[in-house]
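What follows draws every value from the coordinates through simple rules; no lab data is involved. Quantities reported herein were computed from a predicted structural model and do not represent experimental measurements. Cβ atoms are built from the backbone, for glycine too; each structure is taken alone.
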Structure P
Amino acid sequence: PTASLDIRSRRRLITFMKGLPQTMVIASHDLEFLLEVCDRTLVMYQGKLVADGNPREIMSDDALMATYELEKPHSLIPHVIPHHD
């Protein structure tokens, strides 16, 4: 739902969606978006449910991500920022 949005509009949509009182079903391949918006994530592979739970826990499971050829969201990958004196 955010593919063609600029950063500000994406942020507004995410804030709006998080404020809604009802349950939503979202089908998306954008793992960063799902990580920001969802409290629960279901992962399907070839029509079968292979994971169900907290999005951060699911997307941090290296074995699961590798098995189903999913790319870990950049926000979950540690980044090293070199310090220069």
Structure Q
Amino acid sequence: EDKPLKYPVMFRRADLVLLTKIDLVPHLDVDLDAIRDALARTMPDPRVIALSARTGEGVAEWLAWLDARRPQAASRARRAAR
């Protein structure tokens, strides 16, 4: 919950925040609203995907996000190789 406020530069530069192991939230003392609030105070427009490899929640959304950025990443890699 406190990581965005402890490491604001890292979060400001991030394009996406993955909240992993989201299936464990009911069993832990975690406040998702506090996490989202900290992200909103640190990032201009936080993009958050809640993800669980166990249940599959969020996996399709994350893969779609990655797929949409693949052409950009390839273009950057080509420019860097020159």
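Suppose you compute distance in nm of label points 7 Å out along Cα→Cβ at positions 47 and 71 for every structure in P, Q: which one lands on 1.5? Structure of origin is Q.
One of P, Q was used to compute distance in nm of label points 7 Å out along Cα→Cβ at positions 31 and 63, and the result was 3.6. Which label is that?
Q
Each of structures P, Q was scored by relative contact order in percent (Cα under 8 Å, 6 or more apart); the highest score is held by Q. Using the calculated result -10000 for helix-only ellipticity at 222 nm (-39500 (n - 2.57) for each DSSP H run of 4 or more, over all residues; to 500), pick out the matching structure from P, Q. Structure of origin is P. For which of the structures P, Q does the calculation of semi-axes √(5λ) of the Cα gyration tensor in Å return 23, 21, 11? Only one of P, Q returns 23, 21, 11 for semi-axes √(5λ) of the Cα gyration tensor in Å, namely P.
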